[in-house]
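None of the figures in this text is laboratory data; all of them are computed from the coordinates on show. Owing to the predicted nature of the structure, the values given are computational and were not obtained by experimental measurement. Cβ atoms are built from the backbone, for glycine too; each structure is taken alone.
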Structure P
Amino acid sequence: MSGQRLNITLDGEHAAKLATLAARVHVNEGTLARSLLSSAIDGLDPDPVNVAVLLDGIDGAFERAQLGVEQASAGDTIPLDEL
């Protein structure tokens, strides 16, 4: 299976920590971020309760989800085959 590109924006503090760690281990920040994210995903428990707790820890996640529901209800969407 081929990989899928995913763009992630880090806040300043986390971006600085990633840059420092990448410099210490002499790897590209993107390579390190990909490895860290893959490890975190592999370690996740897919139990819905745990996923809900994880999502609840993301600032603004509920509000963004509500916005998505409103946009979908208003027909402000993009068909999957156009992505």
Structure Q
Amino acid sequence: MSNHVFMRPEEAFPVQEKEPVPGSCPKCDAKSLFRYPVLSEGGWFLVVKCQKCLHCTERNHWNRLGHIVLATDTLRGMKKGD
């Protein structure tokens, strides 16, 4: 049995870091595109969304458990028999 001590976070709410993406939104022309992970009905995705109108310009599958990376997530691109 281990004696781990986990400190209470100082932030009241968790904050997801968003990576700015160059370019403008094809719908509203705002220059406010950001890349970040989202959880939807199909699982976790990395998306690029306009922060003004929420139009999604890019949506790619991410890790099955979001921020938790399993060894099997690294095998996604491999074919059977390789």
Structure R
Amino acid sequence: MDEKERTLKDIKKLEAVIEEFEDYGLPEEYAEPYEWAKNYLSDAKHYFKKEDYFSAFGCANYAYGIIDGILIHEGKRGEKN
């Protein structure tokens, strides 16, 4: 898998975990980190379009960690997997 494919895979993974977060109704309780993650997703897509896969990968993974950490804290991670 090349870096473009890997980055795209991680952007899609981030989109899925944000959707899971939304399905649990957590954006209201965690509005600020939710907005951070959405902004990082936007940044990741921006960098991906510019073919800066290193920056896109970093943005996607940082945001994933924010959302995944909250899901783990809430005991929700893996319930839908």
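Below, the figures for the structure above:
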item: Origin of the value -19000, where helix-only ellipticity at 222 nm (-39500 (n - 2.57) for each DSSP H run of 4 or more, over all residues; to 500) was derived from one of P, Q, R; result: P
item: Structure responsible for 0.35, with FRET efficiency 1/(1 + (r/R0)^6) of positions 46 and 70 (r between Cβ atoms, R0 = 25 Å, to 0.05) calculated and labels P, Q, R on offer; result: P
item: Among P, Q, R, which structure scores highest (criterion: Cα Rg over 2.2 N^0.38 Å); result: Q
